[in-house]
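A short reminder: the numbers here are calculations on the coordinates, not readings from a lab. Because the structure is a prediction, the values reported are computed rather than measured. Cβ atoms are built from the backbone, for glycine too; each structure is taken alone.
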Structure I
C-alpha cells in the first residue's frame, strides 16, 4: 500500500460547487418552484443554526 502524501479537502466549493449551489438546478429539473429547498447558510436571510456553529459568532 502506498503512503498517502497529501489530502485535499474542498469544503468551500473552490474546486467543485457546494451542494447548496446546485439546488437551483435540482429544483428546475424537478419542476419545483425556486426556493423549495433550503439554502442553509447560503440563503439571503442566513441560517442561524449554521451561524451559531461558525467561528467568531
Structure II
C-alpha cells in the first residue's frame, strides 16, 4: 500500500486512506480481491474531514 490509513480509529477500521492533491484530500479504499481503488470523497484540506466522512457512512 502506497498511502497509510487515516489517523482516525473508526475510519481506519473501514480501510479509509487518503492522498493530498493540492489543497484537497482524496479519500479512498482498496478492494484487494478486485484489485480496485474506490474513491470515497474529495474534500478541502482544511475541512473537518473526520466528521464529514463519519456522517457520510451508515456503518456506525
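Each of the structures I, II was assessed by distance in nm of label points 7 Å out along Cα→Cβ at positions 7 and 31; the largest value belongs to I. Calculating relative contact order in percent (Cα under 8 Å, 6 or more apart) for structures I, II picks out II as the one with the greatest value. Could you tell me which structure in I, II was used to calculate Rg/Rh (Cα atoms, Kirkwood Rh) as 0.94? The read-out was computed on structure II.
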